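What follows is a group of structures, each given as structure tokens.
Just so it is clear, none of the values below were taken in a lab; they were calculated from the coordinates. What you see is a predicted model, and the numbers here were worked out from it, not measured in a lab. Cβ atoms are built from the backbone, for glycine too; each structure is taken alone.
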Structure P
């Protein structure tokens, strides 16, 4: 299982995984995944193929900040606030992860009147947008 794998390899610097795809990570598995991130210095890319809740993303991004090898992350965010509160908070966390040089954000929003100008990407530049899939590079 994913949990077993994370536990067995949480302090394995010989782990050869560079890229990991997350398709089904329940919030019960997030602490195990965070330990895996912290202990694996070969990991460079994380792709989330599902949306997680804010607290889970917060934990994961704090773990990424601890692991200086991760330079790319792809996230899916569900946004309910027209002010893009969750999105901007997550972007602030990403900005504090110094190792991340680029990230892709897929944004699903559940309100009328989306305004791209409300996204505060801090020290990242938006370099492309396609169907609310946004790609950012560090300035």
Structure Q
């Protein structure tokens, strides 16, 4: 089973991932758009037990959705790069920001959710599965 690595923009935080991701996709919710500064955040999902911070300190912010759902968003305390996202609803999984992986082929998305918030100028591939909101069936 291969291990994978990644880091933040400044290199202060490094992490290791054990094994292959469960899945990779795009989130277009308002919070991910705001955190990424873009139309979506590319997420690569792993079991929490497969993620180890090998260097540096993470900052943390708990965002609360308009429905009261909590999501812990962890980032590099030095450069602010988003690194990990942990929804309270799914305590055993964690999403890694795909752009922080050393091997970005792991971040190739097969789906996108919260597409009802997608900007008009964004066109996603025809073979990508699109969900208008959050797909409740999307778990490990």
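Looking at distance in nm of label points 7 Å out along Cα→Cβ at positions 63 and 111 over structures P, Q, structure P comes out largest.
Here Rg/Rh (Cα atoms, Kirkwood Rh) has been calculated and equals 0.97, so which of P, Q was it run on?
Values: P: 0.97; Q: 0.94.
This value belongs to structure P.
Where does the value 3.8 come from, among P, Q, when distance in nm of label points 7 Å out along Cα→Cβ at positions 7 and 79 is the thing being computed? Going label by label, the one that fits is P. If helix-only ellipticity at 222 nm (-39500 (n - 2.57) for each DSSP H run of 4 or more, over all residues; to 500) comes out at -1000 when worked out from the coordinates, which of P, Q was used? The structure behind it is Q. Supply the structure label, taken from P, Q, corresponding to relative contact order in percent (Cα under 8 Å, 6 or more apart) with the calculated value 19. Label of the originating structure: P.
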